[in-house]
1. To which of 1, 2 does the computed value 31.4, 96 (Rg and Dmax of the Cα atoms in Å, for residues 51-122 alone) belong?
2. When helix-only ellipticity at 222 nm (-39500 (n - 2.57) for each DSSP H run of 4 or more, over all residues; to 500) is calculated, the result is -7500; to which of the structures 1, 2 does this value belong?
3. For distance in nm of label points 7 Å out along Cα→Cβ at positions 75 and 91, which structure out of 1, 2 has the highest calculated value?
4. Comparing 1, 2, where is mean count of other Cβ atoms within 10 Å over residues 27-34 highest?
5. Comparing 1, 2, where is mean count of other Cβ atoms within 10 Å over residues 43-50 highest?
6. Assuming 24, 20, 14 is semi-axes √(5λ) of the Cα gyration tensor in Å as calculated from a single structure, say which of 1, 2 it is.
7. With FRET efficiency 1/(1 + (r/R0)^6) of positions 35 and 99 (r between Cβ atoms, R0 = 30 Å, to 0.05) computed per structure, which member of 1, 2 shows the largest figure?
8. Output the label of whichever structure in 1, 2 has the greatest value of relative contact order in percent (Cα under 8 Å, 6 or more apart).
Structure 1
Amino acid sequence: MVVPHTGVASLVAVFNATVPSGPGDRVLQFASPSFDVTLAELAQALLSGAAWVIVPDELRVGADLARFAVECGLTHLTVPPSVLATIPEDVDLPDGASLVVGTEEVPAGLVDRWAGGRVMVNAYGPTEVTVNSTFWRCEPGWSGRRLPIGRPDLNTRAYVLDGR
């Protein structure tokens, strides 16, 4: 399968509409370079004029990650929910920093804790669609059993198929 370059343009358009960034913003580079999410982090920064801030390996979880985010003035973070869950209750991220979570199911408790006062998005998609295929804007107080993966991104169609 060939992944067309147009997927990157659509990915950036979705990020710009959902969690816009520009000159003066600082985007966290968290994902492993071998993981497709790195493309989203890099494209979000590079194609908007924002700074791309690489987190050192020893600061990738918990209070260390949160302190790094505050000290560096990060405005955009994309992290797995399990990493977000390691940040202690008494530690916060930079005020107003946007959060994109994905790669695994997002517990509703994380949404209640982190979505207030910031844009928080649940992103989902296989590599073959250039990182994401759906986005869901998270709101505190979600009462459903599972957080939705969202609606199809720009230039994307999503089909739900059953066992038939």
Structure 2
Amino acid sequence: MVKIKATEKLKDYLETQGFDRKDVYEYLEIRDVLVKGQKDILFGCSFSWPEPPKPNISLVIEKLRERKKEREYQQMIGNLKQKPQESLNELKSGMGMGMSMISVLFVGMLSGYYLGKYFFGLSDVGSLVISFVITVIGIYVEVALFVIRSEDEKTKKE
């Protein structure tokens, strides 16, 4: 708590406001009656702030020991080789290939069926055979593209 050692002028003013006359007041009890425009009332008063709490030395020493142990541990493991983790680009590439395979299956079956049914005028079984053939061709193309991309990535890493 902030304490104010009052001058005679402040004591007189506070007495008119209903406070007991004393040498030291707590700021919180008199702050509501102080008027902003009356700077001269506080002129000559001395303020005292409470002492900050003293740190517990044993806790400070314990924290310093923990920091030292952590630094030593980090130095010990700093030279170890980290396992290579997959980069974000490799994960994106894998997800892209998976989605590409699924889309080839879907588009191949759908386009093959409609191609056989409406373009060539085949029955349902004939349209399914054409859709299967187109899907297999699409999968072969996707596998070839996958192999090409894999080889390109290997050559870039080397």
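1. On the way: 1: 11.2, 31; 2: 31.4, 96.
Traced to structure 2.
2. On the way: 1: -7500; 2: -21000.
Value -7500 for helix-only ellipticity at 222 nm (-39500 (n - 2.57) for each DSSP H run of 4 or more, over all residues; to 500) corresponds to 1 out of 1, 2.
3. Details: 1: 2.4; 2: 3.5.
That would be structure 2.
4. Values: 1: 16.4; 2: 12.4.
Structure 1 comes out on top.
5. On the way: 1: 17.5; 2: 10.5.
Structure 1 gives the largest value of mean count of other Cβ atoms within 10 Å over residues 43-50 among 1, 2.
6. Values: 1: 24, 20, 14; 2: 87, 32, 12.
It traces back to 1.
7. Numbers: 1: 0.95; 2: 0.00.
For this comparison of FRET efficiency 1/(1 + (r/R0)^6) of positions 35 and 99 (r between Cβ atoms, R0 = 30 Å, to 0.05), the top structure is 1.
8. On the way: 1: 20; 2: 16.
Sorting by relative contact order in percent (Cα under 8 Å, 6 or more apart) in descending order puts 1 first.
Bear in mind these aren't lab numbers, they're just calculated from the coordinates by the rules spelled out. Keep in mind that this is a model prediction, so the values were computed, not measured. Cβ atoms are built from the backbone, for glycine too; each structure is taken alone.
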